[in-house]
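Novice: Multiple structures follow.
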Structure 1
Amino acid sequence: MNIKLIDITKIYNDGENKIEALKGINLDINEGDYIAFVGPSGSGKTTLLSIISGLIKPTRGDIYFDSKKLTKISDYYWSTIRRKYFGLIFQKKVIIPHLTLIENIILPFIFSEQKILKIDAIKRAEELLNEFDLYEKRNSKPSKLSGGELQKLTILRAFINNPKIIIADEPTGDLDINSSKKIVEIFKKFNKIKNLTIVMVTHNYELAKSAKTIYSIKEGRIDKILKG
């Protein structure tokens, strides 16, 4: 799936003031791309990820998926596209406290259009838990997990539906150095072996360097290409 952004502008109203978060972004994201956005806080990086994944709509400009214009489609249709194609890793963690780690991971299957048996979902989750060094914690409740382990949970859940595109906002923000390196290797592996498209925002330069293309964003614009 290819994504094309044309002149994407996003303006927020803050009382009598208007905040222009994005200022005419043009971008092509092709299948198998691995893109990192870097830049200071408030530069528009998270807003851009939210528009790419359809969580918010641009004030002006158009977004295309495989040449199909999606700018003005309904929120419901956007949600079906996200369930089918996207895995989302955002800084706000949505975790169900009374479910175990593995139950939290397979939660997306409740809403997925994929017809998959629970036993198959658990098998897939266990394979991912092995990848992320969390298999021994699979039956633990969130209250028994560290902040880093909860961060890994949100990453695992993004992968569980075999998405075509991963959208990641600071995926290693709560992880130690060794865990961050592990995530870097997993991202590179899935991008190479599964041709998974990855679009992320990060302040972790080591993680950014693993991307094929690095864009610098400044004051709502793509300032320059640092790599690629």
Structure 2
Amino acid sequence: MSVMGLDLSLGHGAAVELTRGKLSGWWIYTSTAGVDKKVGKEHSQRIPAEILKHPDKSTMQVLRVEWIGGWLFRLINDRVPTRSGIEGYAYGAAQQAHQLGELGGLVRQKLLQSLIPYRIHDPLSLKLFVAHSGLASKTDMEEAILERWGVHFDLAALDKKPGSKKQNRESAEDLADAYGLAMLMRIEMLLRAGKINLSSLAEQERRVFLRTTKPYPVNVLDRPFVSRHGIIGS
């Protein structure tokens, strides 16, 4: 069984694949120069310069969304995960909300076209599951993944530029979130198969599977996966 976590945005994003709980693949796309060259073509693609530098902003936005959709479609059709997990919208973040909504809709459409059932997890659930805190920062998430599962993505971080105080860790942070989503999917599948019990999880992790919200009044374990075939519960 393989599961995939997807953390995608307009400028950079990542996908992580777990097979039987082990890291079996990771990929990023980026608009930042240097990351793609550092990690190589096996793991990375850069959004083409002709899109990033297009003179018309509206056209650039459409081309960027289309390119990201193509990147995702090729990846998931090549890997064919059993299930995928994606992060839902942070509704309090207004910046580029409409463009992110367009990308989010396209991502969901590509998953449906590929017949891959998927689960949407809000940012709070992801933070609770990985770092056991709804207030976890990007750094907290990376540190929790290293401590709990011994995995880091430092290879995707760029060294400090002259005069800069810190590394550019955008792609490493994307990979950490994607890894957390993939592991969250794996744990759900184990719970559904009866291979582990909720009682074996930490309190914060149990909350992720039992909590309800206004948009999602049914908890995760009683909620079907999103799929073209309708309700899929296992």
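No value in this document is a laboratory result; all are computed from the given coordinates. Quick caveat, the model's predicted, so the values are computed rather than measured. Cβ atoms are built from the backbone, for glycine too; each structure is taken alone.
Novice: Where does the value 1.5 come from, among 1, 2, when distance in nm of label points 7 Å out along Cα→Cβ at positions 53 and 85 is the thing being computed?
Specialist: This figure was derived from 1.
Novice: Upon calculation of distance in nm of label points 7 Å out along Cα→Cβ at positions 13 and 109 from the atomic coordinates, which of the structures 1, 2 produces 1.3? Don't skip to the end; give the middle numbers.
Specialist: On the way: 1: 4.5; 2: 1.3.
Computing distance in nm of label points 7 Å out along Cα→Cβ at positions 13 and 109 on every structure in 1, 2 gives 1.3 only for 2.
Novice: In terms of Kirkwood radius over Cα pairs in Å, for residues 165-204 alone, which of structures 1, 2 is highest?
Specialist: 2
Novice: Comparing 1, 2, where is mean count of other Cβ atoms within 10 Å over residues 61-68 highest?
Specialist: 2
Novice: Here's a follow-up. State the single structure among 1, 2 that was used to calculate helix-only ellipticity at 222 nm (-39500 (n - 2.57) for each DSSP H run of 4 or more, over all residues; to 500), giving -10000.
Specialist: 1
Novice: Okay, moving on. Suppose you compute FRET efficiency 1/(1 + (r/R0)^6) of positions 5 and 157 (r between Cβ atoms, R0 = 30 Å, to 0.05) for every structure in 1, 2: which one lands on 0.95?
Specialist: Traced to structure 2.
Novice: So, one more: Using mean count of other Cβ atoms within 10 Å over residues 37-44 as the calculated read-out, with 17.8 as its value, let me know the right label among 1, 2.
Specialist: Corresponding structure: 1.
Novice: Let me ask something else. For which of 1, 2 does mean count of other Cβ atoms within 10 Å over residues 173-180, calculated from the coordinates, equal 27.0? If you can, show how the numbers build up before the last one.
Specialist: Values: 1: 15.5; 2: 27.0.
The read-out was computed on structure 2.
Novice: Quick one: relative contact order in percent (Cα under 8 Å, 6 or more apart) came out at 24 when computed from one of 1, 2, so which one is it?
Specialist: Computed on structure 2.
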